[in-house]
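Nothing in this text is a laboratory measurement; each read-out follows from the coordinates by a stated rule. None of these values were measured; they are calculated from a predicted model. Cβ atoms are built from the backbone, for glycine too; each structure is taken alone.
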Structure P
Amino acid sequence: MNPKKNKTALITGINGQDGSYLAEYLLQQGYIVHGTKRLSSTINTGRIKHLVDYSAGTEQQGKIILHHADLTDSSSLSRVVNLCKPTEIYNLAAQSHVAVSFEEPEYTANADALGVLRLLEIIRREKNNIKLYQASTSELFGGVNKGPYDENALIDPRSPYAASKAYSYYLIKQYRMAYNIFAVNGILFNHESPRRGENFVTRKISRGISKILKGVQNHIALGNLDATRDWGHAKEYVVAMHLMMQQNKPEDYVIATGKSVTVREFINYCFNSIGIELKFSGKSEKEIGIVEKINENILNKFKDKITHVPNKGDILIRVDSKLFRPLEVESLTGNSMKAKQNLGWAAKTSIQNLAKEMVKHDLLN
């Protein structure tokens, strides 16, 4: 679907995993793409450096234009919106790590909850028909009631992050009804890629394997291995974001694969992809993952990148009690039937192939 020539998108948090994939996709669709990032003393545009237009705010074919703005500062958001005049805003900026939200609950609420209110108020005041996509989360559901979770499931947040996202979720609904704003919640279940942040468990595993095989560390420390998640590929999920914004009627959608695995199973998929088979023993905080078998034919495919080969019996996974959440969310599985029926969207990448892609990327880079 090609947009009209004048379609302009503003992506907050464009330098994140989802922002980088979405920017690439929208550029392919013919959009003019602007993005926001927070002002920082360090350059943190690694995921989008190939897309950045460095020619001082001018439009360049196939490139994005960056602006400094922060969800905690309404004046910076208003300035950028008035400057870019977007037809669509994709709000992907957030304090997005659950564990950090327990340590920084006030900042999390300011960015993830009140930040959405600031954007909605800008759109309401300007009355310029801007469409708004809000990045919601499967963490809304809390994992207490049995899934799979769809758009009508009970909201039961279990972290400051999830509570902040619940506030913004309801704001989107209320502003949509009260002011006729085209605003949608994309309730995305876990979605990963080689661009995933290094403090998220899937990337921690894939990078940890690379570090073990390069002799940088001897094991990976993880929290709850029994946690079960519905993991898809971020590159596919940003397509769903765009599809939601092209509908005649604004509605909320769950985006998920409908299949879930434990952290332990994901670990196995990652290690198996490079020819190492683990055996797990012990329970809870005493659980460890030990090398059981090594397939040298598979491992030798990466021999140019490997400086250390583990031995049978080596402990490569250890559980660290400090990495458990104060409130654990044990199981999250999504039901995206509505997205399939209304948007024609369905996940394609298997969890095994996703794990393999992430490990290969981290080994080769």
Structure Q
Amino acid sequence: MTKPKRRYTIKDIAEKSAVSLSTVSLVMNGNPRISTATRQRVLKTIERLGYQPNRMARALAWRQTKTLGVLMPQLKHGFADVYFGEIVSGIYDKACKLGYKILLEVARTEFVESKEYLQLFDQKFVDGILFIGANSRHRFIEDFIDGTRPMLMVNNYTKEFDLNYVVSNYRYGAWQATQHLIKLGHRRIGFITGGMHEIQTSQDIFESFQEVLAEHGISLDPNLVVDGWLTEEGGMKATEQLLRQDPQLTAIFALNDKMALGAIKKLNELSLRVPQDIAVVGFDDIPQASFSIPGLTTVHQPLYEIGKLSCERMIELLHDKAQRVQEVIPIHLVVRESCGAKMRNAIPQPV
């Protein structure tokens, strides 16, 4: 009796080539970051083992379910959050228009440990997963790098794994905001961060902020960088700490609008005028930004449109109209009263 031929996986390729799963994925997708020697070693292993990606199973799945999974991190009242709500609304509307349904899930501990995210595919509940709010703690995303179970990161990405994503140009947005404050004459700028060590896009904003300061000969004072935990309450506490550490502060750049609005509230409580005493700039342009008093200057992200585009790109992947999605969306600064400049909508500049 003939012994059945073993079907090798991408993990076998990585193990026998003495490289990571991510490296194998990069080689298979022709990424130029990989050295010639490593690429040749991986390709020889693939040829020797006769590895074949299981495209047939993927195609069968999407023909049957017409459902997309939308995965979010485990957050308190996460579904009520305006950031996530805008993106999910965009995904839902585009999915409906294209004949798909969505299944909402949360990356809670049990969901990850029991690998429910794989069962969603294997039991044919979903065709693909759109992951909003992924961060470096979500190590399970490594299971998606071979592409047999389609996953796309929404408005974030990771340098560690070669995965699909649609993301705003956070670096350019931060560049615009920081340049604007400096042009207004600010040199003592407090930065309220959040998730900087776990979220790549948070790192991008902070790094761009630092780079602009350096371009203008401004040294970054560590006392002017405080974590606001991405919440309104965190923004309030961070603002109080910034003022305690540097009473000469003239401006605050918050990594998201919720923290910026918290900063404005705290400044009001301390009888400090915005923008006359301290200017405030945020990031995201959530609906509340234009209704705050004063109106919040912020970097506009088209969150609803990002949701729609992410859904569209996922369906293109499912129908083999795209092999890889790594798309960066242009964003722009919207100037309102909180920064002290004359109110206007900034014209997006070419990236």
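Hey, Rg and Dmax of the Cα atoms in Å derived from one of P, Q reads 22.7, 86; which structure?
On the way: P: 21.0, 65; Q: 22.7, 86.
Considering all the candidates, the number was obtained from Q.
Which one of P, Q has Rg and Dmax of the Cα atoms in Å, for residues 209-272 alone, as calculated from the coordinates, equal to 11.9, 35? List each step's numbers first, then the result.
Numbers: P: 17.2, 54; Q: 11.9, 35.
The value was obtained from structure Q.
Among the shown structures P, Q, from which was the value -12500 of helix-only ellipticity at 222 nm (-39500 (n - 2.57) for each DSSP H run of 4 or more, over all residues; to 500) calculated? Before the final figure, lay out the partial values.
Numbers: P: -10500; Q: -12500.
The value was obtained from structure Q.
Using mean count of other Cβ atoms within 10 Å over residues 9-16 for the comparison, can you identify which of P, Q gives the largest number?
Values: P: 26.9; Q: 17.1.
Sorting by mean count of other Cβ atoms within 10 Å over residues 9-16 in descending order puts P first.
Between P, Q, which one scores greatest on distance in nm of label points 7 Å out along Cα→Cβ at positions 161 and 185?
Working: P: 1.7; Q: 5.0.
Largest one: structure Q.
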